[in-house]
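Some structures are shown below for you to check.
What follows is calculated from the coordinates using simple rules that are stated; it is not laboratory data. Note that the coordinates shown come from a computational prediction; the quantities given were computed from them, not determined experimentally. Cβ atoms are built from the backbone, for glycine too; each structure is taken alone.
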Structure I
Amino acid sequence: MPASAKSLHLNQALKRYFGHDSFRPLQKEIIDETIAGRDVFALLPTGGGKSLCYQLPAIVDKGLTVIISPLIALMKDQVDGLEANGIHATYLNSSLNKTDAKQRYAKLFSGEYKILYVAPERLMLSGFLQDLKQWNVCRFAVDEAHCISEWGHDFRPEYRQLSKLRNFFPDTPFMALTATATERVRNDIVLQLRLKNPKSFVASFNRPNLTYRIETKQAVFRQILNFIQTKPFESGIVYCYSRKATEQLADRLSQNGIEALPYHGGMTPKKRAENQEAFIRDECKVMCATIAFGMGIDKPNVRYVIHQDLPKNIEGYYQETGRGGRDGLPSDCILFFSPGDVAKQLQFIAEIKYIKERDVAKDQLRQMVHYAESKECRRKVLLGYFSEEWTDGNCGNCDNCMQPKESFDGTLPAQKFMSCIFRVGQVSNFGVGINHIVDILLGSKNEKVRKWGHDRLSTYSIGQEHKRKEWQAFGRELIRDGYIDQNAENFGTLSLTSKGRQALRDRSSIELTRPSVIPEKAPRVTASTGNIDCDETLFATLRSLRKEIADEQGVPAYIIFSDVSLREMARDFPVNEDQLSEISGVGIKKLEAYGETFIEAIKEHLQSNPDVERFD
């Protein structure tokens, strides 16, 4: 068929089966190459039209196109969509009963389907491979191809078996498709799938309709709720770090009138499918999920993607935010950032058994933190991670471009911070973390500072001109800029790098970013027990109240509330349910069961002690 006739045929099929008058960027080129029988690697961003790149060729070519996908839960939706467009397609996976599977096998043998979706586990079964040889396979399309690379953010061991397909189908063209992959991962995909001189297509990673913002994590539930309430009729996803957090957030949002459901790997497949279906069909507005949710989700009207916790790496973050605005309309991407999240992840990384994996995880986290704390255009940092240069200057659609951060001559605070690390190293044979350095600079009288003699250092109490959160931000920026090293394997302890030692010695000029800081709370009375400063009298009152309730119910006192919860109550003085719900350990059920009783006790204490030192 002449090129002009082939092009006309493709355009006719595009219009007939998909209702489009034109192709999106790179689609036509990718389709031409695969129809010509060549191997293809295609990287198109979420919403860039990957699926059309193998669906349209399947229509115009003779034979069966086999699509390898890890998304068993989504295969039915994809096949239903194709069938609705008049394209004969099917899937084979563990969700089918024997009767359904038998019927589909019969139609595959009779050549009635153009497209078959299958999971990699089934594909590599010996009997199944023999069946494939009888089904006139004209093309293999490996979707979510980054799953084959151990350098990718979503590596799946079962994908490694796909390299064996070349032994059985040496002359059948392959397509590898993904929405996110660094150059290293792209090369690994080509190697692992044994692609033969593939034609590679890499679209821009820029999603111009997405607004990227980083917010300081404070009372994160209230922050999330306030935002969602501004979009009462829109769909959104909130990503959480743990399974428990997804369920707690969904419960609390539901209690506040938001249609929300959880999704995580610990749920039964049936329940996950039910919740996902409810979200896709707009019966649920908000999906509270771990990273187990979302890959391949074909829901175009997600208007916001929120990260309650810091993602592990930029690849995962990029793909997750990419689930917003697939229809090309504006969508918000908000990440709530806290240094505590970084410390938590460093602890997890330190527990990784293999050094190589640990180093990779540390590097990925470092890049993620750089993105979160950078004053550069968010797009520039994101695209740079994927080896794409942003040359347009101010993007006008991220927080740093819309509200640029202020820089200042930070030489003096940098010198103080690094000098403090140096002095600690002189008098101690161990390192300390950011918070301890800040304690010294602020002149804290806590136990560790006094016990280790750090209250006698020349840098003790020399940092009164800045607040705690400012010093913490300065420290993180100095780490990010290479002046200070943070040891993940040793509890995040700090040491000066050669760059830092030279800057300290030469008094080099250092520019810092002026952080957006929440006003510090008033000085607190140091608790005699525990590590949370609080009003000891109120703590004792709440402890007695807890004991009374526990005795009445015949349960241990910690079942009601932990000491941590009580100390936070005695520190923050919550006097309504919203405030109490922000206390660690206060879930919906406990709020309902005990909230009023504890709030009344706190109010009574404040009324009886009008001159009590307030911590906010």
Structure II
Amino acid sequence: MPVQDISFRIGGEAGQGVESSGAGFSLALTRAGLQVLGTPSYYERIRGGHNFFTIRTIKRREPVLSLAEQVDVLIALNRETIDLHKGCVRPGGLLIADEALGAGEAVAGLDLRLLALPLAEIAEAHGNVVMANTAALAIAAAAVGLPLKYMLGVIETNFGARSRAIAEANTRVATYTYDLATETFGLAFDAPLGDCADAPPRLLLGGNTAFGMGAVMSGCKFVAGYPMTPSTSLLEYMASHADRWGIVVKHAEDEIAAVNMCVGASHAGVRTLTATSGGGFDLMVEGISLAAITESPLVIFLAQRPGPATGLATRTAQADLLMAIHSSHGEFPRMVIAPHTPEEHFRTACRALNIADKYQCLVLVLSDQQSASSFASREKALFDPASLEIERGKWLSTEDLEAQGGYLRYALTDDGVSPRAIPGSHPNAVFLSSGNEHREDGHITEDPAIVRAMAEKRLAKMRGLEGEVRPPLRHGPAQADLTFVSWGSSYGPVLDAVNSLNASGRTANMVHFVDLWPFPKKAALEALGGARRLVAVEGNATAQLASLIRSQTGILIDETILRYDGRGFTTEFILAGLEG
């Protein structure tokens, strides 16, 4: 078993600290200079139900792109974890468990090595019984040769400022168990995982945090939302930085109120965003129309999960693409972007706010639970605020307003974008806005000629948006027997599948769409037109991207590999789908 590529799975009951254990262990691996990808899987309950957290770490410079179907180390905090996941452990892998769980009987006849200690007793003797998860992680660290100092550093980060007693107790538990496991079991693999002392500084973050960082650095000053998994952590991130950076974060009574608050803040000239998932977005649709007719810039972060209705509230999906493109009544411009990595989420925050301001329109950012809730290691340099350029679009200065005899908020222009002024900021910046069709000065009208001119003015912005759209990403040889077509969080597993196929002697490449609307027709025709075999990989049941491609280009996707069980893609799932 190659020690340079190890997958861990931590499992237990909701309330046993599974997610905090997974996030903490991921951070320890990252601080050791290793590349990490970790993803939680949990039920939509506070207590009860089985949760687990999967981590893949690789000792190399390039990021980890996907998780594996099988794991090398299973850390069981309860008996249910053993029963559910023992079949997912690679031959020769490890099972770490409390002696009291009877793990030996549960895995009799399986090709794995059991590392069992009285974890609850150790935790109670050196700290508190609830620290049994710390003891289990210490065994895992000792087994793979991860230096203990990285675990202890994370304990200090997580508990040091909050409670010195808790930090010291966890440190005692971890140190005692690490030493005992080293003496009792030794190193489980041929060589220690160790660390990479020369690795560049890295962060451990997911899509929501990265997007929040980009939004803060790009001058977002107002956020309103109603918590809805998996977008909630973005709202939490913005709230946690609100005081320091002068951001107003409103916990609205519902999504209808949230989007309308954002429209109002945007109308007043403030950079704003809201975050939600599919069910909440349904409620925002009327507010989207209000933003459209008042030409108020609006950014919505839509983190997808399975539906309909509540569906699977804590799982992942890519089933809202066509809804994002076509939602709401009437015809008006919008842009849809689907970032696929933490660094792309970071850049997309600034880009979405810029485009919304430049074209005074709606920008929808499509993420999903897989991207939003995962933890990935990335070089800190990728998140430099100096790399972001803020563009606010057409704003009138005081001098501009004084030079005008009368301000027309909705002035007809060639590009469809009217100059903006902060309402009431100047005697000439007093104007009307409403949800009704209107004249250039904002007064309501039903004159057919003006109605037509205003509709055409708004739609003219699509020409500018089309110029903002980037072509799809392409990886692999220019000519290949197989071309994968993907979008969103499937990027990493598909790229790993491409690399695996090319390494095995088959030829494969991929075309990955990030900007989805306006659809990049010309670039899509160029990228897909000469493909020998097209395979769409999507997290939905109806191949929505494939349908969009066909409607916009006439290209028919030959095959699809679809996943709609609430779980994310793995490379093995994709490769198995090719043979199915």
Mean count of other Cβ atoms within 10 Å over residues 366-373 from the coordinates reads 28.4; which among I, II: II
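Quick check for you: by mean count of other Cβ atoms within 10 Å over residues 190-197, which of I, II is greatest?
Numbers: I: 16.5; II: 14.0.
If we compare mean count of other Cβ atoms within 10 Å over residues 190-197 over I, II, the biggest value is for I.
Given a computed value of 52, 30, 21 for semi-axes √(5λ) of the Cα gyration tensor in Å, which structure among I, II does it belong to?
I
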Answer label among I, II for the case where distance in nm of label points 7 Å out along Cα→Cβ at positions 262 and 454, calculated from the coordinates, equals 3.7: I
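Work out which structure the value 3.1 belongs to, where distance in nm of label points 7 Å out along Cα→Cβ at positions 214 and 430 was derived from one of I, II. Can you show the working numbers first?
Values: I: 3.1; II: 4.1.
It traces back to I.
Work out distance in nm of label points 7 Å out along Cα→Cβ at positions 198 and 326 for each of structures I, II, then name the structure with the largest result.
Values: I: 2.2; II: 5.5.
Comparing I, II by distance in nm of label points 7 Å out along Cα→Cβ at positions 198 and 326, the maximum is at II.
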